[in-house]
1. Can you tell which of P, Q yields 3.6 when mean projected area of the Cα convex hull in nm², for residues 26-73 alone is derived from it?
2. Quick one: Kirkwood radius over Cα pairs in Å, for residues 50-97 alone came out at 13.9 when computed from one of P, Q, so which one is it?
3. Hey, relative contact order in percent (Cα under 8 Å, 6 or more apart) derived from one of P, Q reads 50; which structure?
4. Given that Kirkwood radius over Cα pairs in Å, derived from a single structure, equals 15.3, which label among P, Q identifies that structure?
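Every read-out reported here was derived from the displayed coordinates using simple, explicitly stated rules and does not represent laboratory data. Every value quoted in this text rests on a predicted model; they were computed, and no experiment measured them.
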Structure P
């Protein structure tokens, strides 16, 4: 069964160009190591009138926006193998050591998900 890693981040709008550049490099690395798909999306319609809006959930500060990311794998086992390779990849280590992350890592929401519906 296919498996998804999902992320929700608060990113300062001024850091979006840097975040995008890092995400593009990271996405290519994940796919080189076997991820089926890598998606990054920036908030656009976040002032919703029902449910709990992302800005409230992630405690968005002025000047920030929400980014959500999904990485698709063949299975959870496949995810674990791919992520282990990604974490050992020298290019990823270099990006992480290069300087501060363009988002607040402490406010990152992350989890692995089994597909419930896959049409």
Structure Q
């Protein structure tokens, strides 16, 4: 998904709210855990907005640092990926896998009428 170019997003909250998809994944293009998280959502057939913080407009140092600082404040983590369903932080890749196994991810997606494939959680 391409963001509008008329102004920079103000915050992580704005990026999450402006997404056409309820799942937003903050990522680095070279990160193996980020690749794994993107692959997981592809396998689940769940569309998500991916915000690559090291490419395109997000590579700009001031914007990148501001977004990373806000992510840390919101999640308590300095690592990526960071996955959100709506405004709810799921966490990183390992947390997302755990949420899938526990059924939490399914419950977070239900209000958005997103169903997971049979057998994808317990």
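1. Derived from the structure labelled Q.
2. P
3. Details: P: 50; Q: 27.
Considering all the candidates, the number was obtained from P.
4. P
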